[in-house]
Structure I
Amino acid sequence: MTATLPGSSTQVETSHSTLKVDSSLLRYGARIHRRPTRTVMVGNVPVGSNHPVAVQSMINEDTMDIPAAVAGIRRLADAGCEIVRVTTPSLSHARAMGHIRQQLRDAGCTVPLVADVHHNGVKIALAAAQHVDKVRINPGLFVFDKPDPDRQSFSPAEFSAAAARIRNALRPLVELLKEQNKALRIGVNHGSLAERMVFTHGDTPQGMAESAMEFIRICAEMDFHNVVVSMKASRTSVMLAAYRLVADAMDAEGFDYPLHLGVTEAGDGDYGRIKSTAGIATLLAEGLGDTVRVSLTEAPEREIPVGFSILQSLGLRKTMVEYVACPSCGRTLFNLEDVLKQVRAATAHLTGLDIAVMGCIVNGPGEMADADYGYVGKAAGTICLYRGREEIRVVPESEGVEALVALIKEDGRWVDP
């Protein structure tokens, strides 16, 4: 069997065929090649392709309730959240951010803060920028013109006039952020595109991309480059298209700004997690994305494990034990589901390890070859422990988990919970 892909060909030998593969198509490699970007500092967290993909979230407490907001931010930080966003819809909310930040710093919490600014947010953004590490603005709402239900089109003159108003409104914020060496997120949302963008490009991913590029170009004209870009939509297919378009557009014009990934309003439970993963993981696998937020209709701190799990599953972060376990079959020699739970309970506090739990000796050793440690059924009531590809010892099943822990300790890779 021979498969041929277009382009200059490189022959790849396999056990059953010879593939002709375009050597420029890096997507066929096992390693993810991230889109090269500059580093944008958000407080003490570097965001960009030379750094780990950062996980962030947003509190749902009222910013004016300062004790509750501080508590919500600390819960997120304790859960591992690396950047926290806070809604700032008014000048009072922006001023409250100063008190929130001070109380956090007094408590030793240094997690970077982002102010989320809403309609006609020039004054709010300027006030909030004094107290946060990054300001997020929505291009569709930053200079908000109420839609005209009778409008049939936008003339070139009207379009240019609106663009000029945006440039004038954005200039003082960019100047302040540049002076203070803080960051700006240009956060496009599919549900709130400006009317003139909808008339020109439709309610489409193309309209989202052009909305972002207008603001990106203004920042670049002012020699301000602490910019992060997001293109969120509640439909995964729209989100995917918008991020790909804006990445291509930025690359074509020489803008190497990082991307913040997320599927907005993903919902809750299994479906919310699956929907978020479908969008975020797809783009990360293509090399796009430098920070992520999983948007769940749940307590914000429950978003953090999902984000880290997505990154670990793609090999982009290593923040927990990676468990490799077969789905079980008729050859399985013990209750694999129960044993996996026991192994996880004993070792889940560790980091940086791959531990395999395999039901039988037939496929287990081969399928777990990349794991640090293996727990494999050898015979009824008996399991064997592996270190990498090497079988170390055979023990009764009743002693298996205890023996696995002992082996990890022997290797000096154990830490107490």
Structure II
Amino acid sequence: MSGLNRELEGLLSGEGEACGADGCGPVGGVQDGAAWGGAVQGGAANTGQAAAAGAKPARPILPGATIGVLGGGQLGRMLAHAGSRMGYRFVALDPTPDAPCGQTAEQIVAGYADRDAARELARRSDVITYEFENVDADVAAMLEAESYVPQGSALLHTTQHRLREKRAIEAAGARVAPYAEIASFADLQEAAERLGLPAVLKTATGGYDGKGQWVLRVTEELAPAWDEASRAGTELVLEKFIDFEREISVIAARRPSGEIRTFPPAENIHVRNILHLSIVPARVPDAVIAEAERLAVSIAETLGAVGLIAVEMFVAKDGTLFVNELAPRPHNSGHYTMEACRTSQFEQHIRAICDLPLGDTSLLSPVVMGNILGEHVQPLLDWMQARDPEADRLGVTPKIHLYGKAEAKTGRKMGHVNVLAADTAAALAWINESTIWRV
């Protein structure tokens, strides 16, 4: 067994499992007459795809089948839109009545930790996926054992914890920002001195769109941040702040049989820690694009991802790439694919989990995706009621996607606009001149 596989064995295996060069699985290594371990592509072993006892071997899931979705948010909604066009049926599990996905699919209204509800989802589904990574990993593991969850629970378990995730990224041969595990204020002081400031203190679990994060610029900020962060009741990690030039992301899709495709990298701009714009093609050198795609493929292969995995990266001023986070699901920065690529990320995820040939990911048009938050909804609705001479002048085509959420709260993602154009400069000019984002 290689050093890489030994490291991944410790990171990605669970209780009652054994992992090695051929993958992870129950002790004994064989279920239903098939050896555990997924496909090997490009010489990289599928070490990350753990399988719990009783999990089913990969098999094609054809249209007419029902896809169960853990989570009923906007990602599930867009999965259902894409999959229903292909002939699949959908049922979602979500605690919010009339959730976005529930408006386009059947819905079981229950909490994510409700095992009876999860088993009902399994009973009504031929295959199960998840639309966000904060579903209950234990429930996902139970479903993996009792039904068919091709994504498995191991990668979900890894990406739900920043420290596990960083170690897995490093084991896959990618760089992360220098970091330290923080268990006490003394740890924080030592790590801040060793790594240097500025740095970011983060909760190891939970947190999104900037929540659960404290930017530390001077030593006087350490004590207040510790007092607040330590009340979160979770492990903490300190990350050195990377002086980056760009943020980019690459979404890769992998099917159980091993085929992998990547989407063109998106350049991402955040406002108040929430994704504001995704620009494609990304404004980075071709060599950086090629390296970003290579890293995404390496991570998907090494961690045995099935379905989509979004790899978020910082581009340093010298072009060095640092992987920031992973998301084993459809991703906000991939929404541009809905009109701008030959295959959308949502159709690709369906193809991947159903073990069908993956679609062409070629870019059809330059595009800028703009998120619609709660404060942008009314300006968007006002804009939609009249013809836009600026769009005509600039030659752009805005495509609107609203998610059907009941309440438009400030900072809450309510939809997005894909602005198709002859070049991204025209799309950015329209967004800058539009009244939609001026709130």
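Data table
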quantity: Comparison of I, II - label where mean count of other Cβ atoms within 10 Å over residues 184-191 is highest; calculated: I
quantity: Of the structures I, II, the one that 23.2 was derived from, the read-out being mean count of other Cβ atoms within 10 Å over residues 88-95; calculated: II
quantity: Structure (I, II) behind the derived value 3.2 of distance in nm of label points 7 Å out along Cα→Cβ at positions 200 and 384; calculated: II
quantity: Structure responsible for 38, with percent of Cα pairs over 32 Å apart calculated and labels I, II on offer; calculated: II
quantity: Answer label among I, II for the case where helix-only ellipticity at 222 nm (-39500 (n - 2.57) for each DSSP H run of 4 or more, over all residues; to 500), calculated from the coordinates, equals -12000; calculated: I
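FYI, it's all coordinate maths here, none of it is from the lab. Being a predicted model, the structure only gives us computed values, none of them experimental. Cβ atoms are built from the backbone, for glycine too; each structure is taken alone.
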